[in-house]
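Participant: Multiple structures follow.
The numbers here are math on the coordinates, done by the rules we state, and not lab data. This one's a predicted model, so the numbers in the text were calculated from it and none came from an experiment. Cβ atoms are built from the backbone, for glycine too; each structure is taken alone.
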Structure P
Amino acid sequence: MTEISPADIENLKDWRFEIDFEEIAWAVFDREGESMNSLGRRPTEELAAIIAKVEDAVDKGEVRGLVLISGKDNFIAGADIREFDKLGDTGQVAEAVKATIGLFDRIEKLRVPVVAAIHGFCLGGGLELAMACHYRIADREEGTRLGFPEVKLGIFPGLNGSVRSIELAGAINAMQLMLTGRMLRSGPARAMGIVDQLVPTHHRLRWAARKAVLQKRKSKGAPWWKRIMRKAPFREFLAKQMRTKTAEKVSEEHYPAPFRLIDLFSQFGDSRRRMKPAETTLFAPLMTSETARNLRRVFGLTEMLKNEAPKGDFKPLRVHVVGAGTMGADIAAWCVVCGMQASLQDLSAEQLEKAQARAKTLFKKRFRSKRDADAAMTRLISDKDGKHINRADVVIEAIVENLEIKQKVFADLEARIKPGAVLATNTSSLKIEDIARPLKDPGRLIGLHFFNPVPQLPLVEVIMGAGSRKAEVHKGCAFVNAIRKYPLVVKSCPGFLVNRVLAPYMLDAVRRYQEGEPREKIDQAAVKFGMPMGPLELCDVVGLDICKHVAETLSLGPVDDSELDRLVKNGKLGKKSGEGFYVWDKGKPKRQKASFDDEDLVTLGRDLVRPLIDECERALAERIVEDADHVDAGVIFGTGFAPFRGGPLHYRNQNKDAAAAA
């Protein structure tokens, strides 16, 4: 097995190392020049040097134990994704993985207690390192999270995390954790067996770790009744259930990683000796796959959008929303979920009551306890007369799409908001500069275009009007970051980016249906391509009246006398009315059973997305957003465009390259 070359123990850059007067070795991870700790080549080489030093000290009887702890606000947020594409082919990936596994095995085999003291993010490779330690202590602070997000990058834990997590938490808990990619708070992680001990705050971690070393504590692992689930026939039964549930959420063709993880467990889950090398055998091809490369690209796009707002002093705490319809109510409620105070204004007291009830349902889902949900309700203020406008850091208008009415509202808001507050509209079709025209300071107005449903969709288009000041746009991006969404700066134009590229895609599907293509075939083909739902179902979900309005706003050809127009005139507006292209029952469309040729679906799927990609290229040519990466990011996070394809423009370029190579 290839070993990692240890660094010079005297000249560490990413770790600090010392042996204190009680003969406890402390390895403090504080990666140089980075705000977050991640495992890359140099940090791993330096850790190898530390372990070599500890091994020598143990042999000499000079060390009683080792503590791994962070010098930052996170333990280890995972492996350094920036280095993944440097690993080369499958063989090189396997060798690199084996080297790190060898280092983790040395940690596990140390003859003195090894304790991981966890604060902040402990994810992916960071959690795999922690599980190689003998004992894990975490604080109860809100920001502490543990988990395996690898499946979202097209892989699964590859540093023997699959083996150790099953040993610690049992097969059911561990496999669910790896298959979903979800993050756990420290309390649930302790209940699961991933963490052995909890302390109230990170200030108590060093003392607790010291005590654990001196008392020679060691994790007990999963209890017998969890261990038995690794044995046949329980294992085969569990694997079958996992495959079925996973297939309901993702396609094996598009996302093979969770299915390979299930294969690993099914075939080798009862044997550490066989499962460890088998993990590497299955992991390495996934790491070099096109799916994983594209999902790493998508991760990079999320980081790009997070950095849209320059670091500054704008930290919004209070939001005021004008308009308590579905969109306005959800914007206000989501701001409350993210820790802000939100006041909600509407002329209708009945509408405000509906908004409060809607928010209460959201808070019950989002907060762990009734106390937290009740506290959230106190931060959502019904403000019929707008008394809280002058206290808000961000003021958002979300009323009817009528230019004259919006202009009157903003004339009133401008006179009442405090200096430095963000003034924004949630318009989906009107130009920012038109709305801002009557204002004394029109450069202050920006757009914040949310997507429905607000709690679920991660993108917010930050619209820069012709006269909008960049400083206001930057503050808008900072606000979007603060509510845990991705800001995309878009030039003011009809449809902005997302609606502009979606509309021709959806209308082309309507045309095909009108010309006799079965609706089920159209939607199946889109899903086969990788879209979250078919375009006709999407039309029904959005609302056919809204689709018609967008088509007319964007001047996308005649809509009158079309199938879309006929349905709208007959009051068949889609999901909200119970019937559109589909009849809806209990929130789901009724489909006719039909089987279509697989190759036909593949061809049709590519044809269906062509209008969308064509419009992306036109939007790029007009510089609606900054560059092709921003187009791809906006369309992925705003429309759900197949993430494993890396974005519409990236997909087209990759296929052009493949065709040229052929």
Structure Q
Amino acid sequence: MKHWQLQREDSGLVWATLDKQDAAANALSAEVLGEFREILDQLDIYPPKALIIRSGKAAGFIAGADIQEFTQLDTADKGRALVERGWTLFNRLAAVNYPTLAIIRGHCLGGGLELALACRYLLAVDEPGTKMGLPEVMLGIFPGWGGMLRLPQRVGPTAALDMMLTGKTIDAKRAKRMGLADEAVPPRVMEQAARQLVFSGQARRKLPLLQRLLNGPFKAIVANGARKQVARKARPEHYPAPYAIIDIWAKHNGNALAAPELIDEIINSSTARNLVRVFFLQERLKAFGKESSFKAERVHVIGAGVMGGDIAAWCALRGMTVTLQDQSLERMSPALQRADKLFARRLRDPLLARAAFDRLIPDVNGDGVAHADVVIEAIFEDVAAKHALFKALEPRMKPGAILATNTSSLKLEDLRTVLEKPERLVGIHFFNPVAMMPLVEVVEAKGADPAVVQAACAFVRQIDKLPLPVKSEPGFLVNAVLAPYMLAAMAAVDAGISPETIDEAMLAFGMPMGPIELIDSVGLDIALAAGKQLAGGAEPPRCLLERVKQGQLGKKTGQGFYTWADGKPGKSNAGAVPSGLALQLVTPLINRVEQLVAAGMVADADLADAGVIFGTGFAPFTGGPIHFRNK
């Protein structure tokens, strides 16, 4: 076999190891599944005492189905055949007479988890890289190979639907607590523990009575609640997959083949095609920086404001030692408080949160500069202030360290004139909130050292963000395309359309937040300043000027276009949305994206689409602004 290796021990135990040929990670292609069918055929003839399935890849167990094969589903018959292939095979695995076990180490996603769920036992390896989930909904499809049947049986329908409808992943310890994993063990004992468990005869943990009822006669209660939750975040016309997951579980016991019309609707939907496109765009962004051997251990951030403090916290969360510099400890205190909350929320384990907090070191004197592999400037947007800082920094930095600016609106060519080696300055532009936004623009000035740009991309990947190389022009890509969109929204306010109506139009279009609420969240003063730089001399909207003059700056002051309370805007009824309003508002954004592609701001239209999706939240189901226009 090309992809599987079988090893039979004297005890009668068979090890089946998946090591997909010519691939960095395992994926369940048609060929891989075909070979697994042959394995089950062999084991029918020569039954083992037990079967253990594991990965031969360092990257993890199984990343899921082969996404490339989804792009070839151009007929309803092909879609149904794909679902039938995995559903039938994994049902066969679940029905064998001998005990089976999957060792989950590293990522175990989609079809990989569905294979593991078809085993009698699931052993999770407790290490940081182990993650389990059914993220098919992120591709606009559903887990059709048994996940909708077996995950609710293992963990209960509420927890299972939460995983399937959000695409979230869980680690080994949580999998054990939920009952998804039978055991969670450290790597050093995983094989021994697997042998013991598969031969133990141990019965699976039984679901509590209430969960069994909710997975049986009371399914409708859970389904109705799930539909209401989904409706708050995703409209069925934009994202039909989560609604299909609920219906297939509730009405067909997780068997999509019993609802062929849903298979046809989902697999052939434009949403699924576009979300698969977005998946490949994301993989392209992840590839930037791979050619560089650069690896950072220490980061120094100057400026403990919202952006600088949150950048520092994120780097510490990702395992780096971070020194954070500002004029006093008092100025750093809010950043440290936010970091403490971030670590507690993301890491859940008090010991891990404490370790992350210990890696974030206040540094009033800037002593960390000399030891840092990456130095990030995140002070206020003033050329003279940045000049003074760079002149002081450069002589203290070690050779090979990255010097980066988080400027959002200034040209790097103007900032680097005071440097002895101006080619070393690169932009690493994060978006607010840092912990939520996946994109980071890596800004290349004219004459920049290509190795430094590559190293910056490698650093961005190291902290688990998506790097997008862009050229040095005011606003770069993301802010430059948001400016005309926000101006169009405020022009509509000046024309008498209510902020609520404008926001509702764009929510119905598929944006995660309306433009007026976005302006309030960013700050009206910041929107005014950015508009002066990026609007090409256009007059600021009256509605913006009047509010800024009155000190109504949005969320941070409690009053902007909306009145804010407890972090939420008070909105009245949006009323009827005028026909064509959404297209009117989004057209300036799309026009600007096309202009920037033509000017070479990004390498091509696909990368521009990726940047706008991951940097602004532009409706992913559309495939991106340029793809949307050209569809």
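Participant: For mean projected area of the Cα convex hull in nm², which of the structures P, Q scores highest?
Facilitator: Comparing P, Q, the top value of mean projected area of the Cα convex hull in nm² belongs to P.
Participant: Check the numbers for mean count of other Cβ atoms within 10 Å over residues 157-164 across P, Q and tell me which is largest.
Facilitator: P
Participant: Still on this model: Assign the value 1.0, calculated as distance in nm of label points 7 Å out along Cα→Cβ at positions 181 and 261, to the correct structure from P, Q.
Facilitator: Here the read-out was taken from P.
Participant: Follow-up. Quick one: distance in nm of label points 7 Å out along Cα→Cβ at positions 93 and 117 came out at 3.6 when computed from one of P, Q, so which one is it?
Facilitator: Attributed to the structure labelled P.
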